[in-house]
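Each structure below is given as structure tokens.
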Structure 1
Amino acid sequence: MSDQQAVPGQMAKMKPNQAYIKGEIDGVRKYDSDWYTRVKVPQERGDYRFAYIEIRSKQKIGAMGEEFAGLVDVAGMRNDFELKNGPNAGEIVRSATNWLTIAE
């Protein structure tokens, strides 16, 4: 289990733009000097059984099948683009790309 694992009271110390993630590690990969860990988290809604998120870290935080629980920093950027084809061609779509990084 991760050394970033949440301990009682850690959630109370969350800063703005942080989140508490708890789930099962579903995959791990390394790219350049960063580790990317995919975590399967249960859904509150009934639409899907699980959601999958990816966490970036400088050190490996666990292996496939292990449980992960810890704080992450949430960041992102705007992702605006124009539809090129179809009945809505020319429409500007405004969305966002988000990423999660282990809280240091």
Structure 2
Amino acid sequence: MVVRIARIGGLSTLDYPRNLSPYKDWGTKETRLVLRDDKVFLKVTLLMKDWKVPLERDGVTVDTNIGEEVVGKDNMYVRVPNRSEDPRHYKGLAEGLQKKYKR
């Protein structure tokens, strides 16, 4: 594996972790030297050998909120109300009583 550094040239890496051995034949997309806490780290982004762009399929979106769940696609959606707001309401009432009637 060779790392190319601007104004310096190419440097070969001395060693790499054992868990990277399946990825030795993959190409490198980007390599960066990152300075963090007075230490220098090498960040390497690898390219898969046989990467194929996934096909677009019909997808469904789910959004969960306090009062409802929204399920749908681009052109239509369904709102399903839930009762998860009730415990929040009762918790607020209980906290109000605790503030009013302290021990």
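A few comments on the model shown:
- Percent of Cα pairs over 16 Å apart derived as 64 - corresponding label from 1, 2: 1
- Of the structures 1, 2, the one that 12 was derived from, the read-out being relative contact order in percent (Cα under 8 Å, 6 or more apart): 2
- P(r) over Cα pairs in 5 Å bins from 0, in percent, for residues 32-87 alone derived as 4, 13, 11, 9, 8, 8, 9, 11, 13, 12, 2 - corresponding label from 1, 2: 2
- Label whose coordinates, when helix-only ellipticity at 222 nm (-39500 (n - 2.57) for each DSSP H run of 4 or more, over all residues; to 500) is calculated, return -5000 (choices 1, 2): 2
- Which entry (1, 2) yields the derived value 2.6 for distance in nm of label points 7 Å out along Cα→Cβ at positions 24 and 40: 2
Read-outs throughout are calculated quantities, based only on the coordinates presented, and are distinct from any laboratory measurement. Remember, it's a predicted structure, so these values are computed and weren't measured experimentally. Cβ atoms are built from the backbone, for glycine too; each structure is taken alone.
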